Structure I
Amino acid sequence: MAGNTRKTITGGALGTLALLLWGMIFWGFLADRLGTFKPEGINPYVAIALETAGTETGTYFFPWPKNTPETAEAWRAAHAEGPFFRLSYVREGVDPQSPAKLALGAVHNLIVALLASALIAMAAPDRSFASRFGLVFVAGLMGTTMTVAGEPVWFHLPMDYALGNALYEIGAWGLLATTLAWAHRPKASPM
């Protein structure tokens, strides 16, 4: 049991480093080239209008609400006519490269890596490299398919945005699965 705990913790730490590195590579260099976000097309007056209107930090979906039969009908008609959008808005601003953000990201990645590492320790500790890799990779693909692939379906987000996020996640799960499958390799049998 102590060996599995050590492998889970070691795998979690190595997986965290792998995820941080992949995130820096993907979001720092690849996301723009893939067109994940649209760099132009948003008029700066939109930000000024949101600030002037006193819009609070939050995620907004327009049109909304749909909490009565009348507003639900208006919501449906407005969707059909367009435009509609989802907006995540942070009024206060943030430092995109703050040490606190990196630390919080590291904690997030550590939690994901420890959970995936624990999954191997519970379900496939003595299985082959391919089995350990496949367990983490397929579990990750399930989550990615549910969330990232679901956004264009349920919230009509553009496919280029979803594709960029899916490529990041597939790369992250592949790298994490490889790292953890290696970290959980069985001990060599003494001769």
Structure II
Amino acid sequence: MTFTSELRLRFEKEPAFCARDIKTFFERRRLSEGYQNLMVHKLLKEGKLQRIGRGVYTFRQETQVVGFAFQPFYYGLQDALSLRNSWEQETVPVVITPRKVRAGRREFLGSNYIVRRIGRSMFFGFGMVKYGDFWLPVSDLEKTLIDFVHFRQPLPRELAMDLKKSVRKGVMDGYLARVPGRLADRVRALLG
């Protein structure tokens, strides 16, 4: 078995992996770092491997893996509603991270995705959702509603009414105690 096929066999089921993972995997084989880099370069050139971000790769042809380049992260806003089956429209992935990265629209595999930054104190309120054969961190409905207000995103009236009905009061009260006062007031005003 070649080193390339070993690499593929080990990481093809992972949504994403980094250069450090490759180095650790081949450490026992005493494979030089230069050869590892050459192997990654060749796979990228052949289109068998995709670069998500700096030093982060995937064998998958799936846009929803882009968040793994911004760990820690969660998927939020419209994408969270779509992943949690609360909204039936197709959305672009919206990655929310507390890391100091450039926010805005980016592209992966010819599709757009959006990166948004959030303060560490606002980085909460998400759980894991099964997507295909892997799991994604996705904001829950209460945190999604808070994020819509925080990022000043338009919320369709019908969707706002559905979210109001689905919000768990105890969870929302706990979240609102953690956010800045003005934001909590704006969310309470939206909830009525």
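Coordinate-derived values only; no laboratory data. Given the structure is predicted, the values throughout are model-derived calculations rather than measurements. Cβ atoms are built from the backbone, for glycine too; each structure is taken alone.
For this structure, a couple of remarks:
- Among I, II, which structure scores highest (criterion: relative contact order in percent (Cα under 8 Å, 6 or more apart)): I
- For semi-axes √(5λ) of the Cα gyration tensor in Å computed as 41, 20, 15, the structure of I, II it came from: I
- Which entry (I, II) yields the derived value 10.8 for mean count of other Cβ atoms within 10 Å over residues 34-41: I
- When mean count of other Cβ atoms within 10 Å over residues 90-97 is computed across structures I, II, the figure 8.0 traces back to I.
- For distance in nm of label points 7 Å out along Cα→Cβ at positions 10 and 58 computed as 2.1, the structure of I, II it came from: II
- Comparison of I, II by mean count of other Cβ atoms within 10 Å over residues 82-89 - largest value held by: II
- Parent structure of the calculated result -21500, given that helix-only ellipticity at 222 nm (-39500 (n - 2.57) for each DSSP H run of 4 or more, over all residues; to 500) is the read-out and I, II the choices: I
- Read-out distance in nm of label points 7 Å out along Cα→Cβ at positions 42 and 66, computed value 3.1, structure in I, II: II
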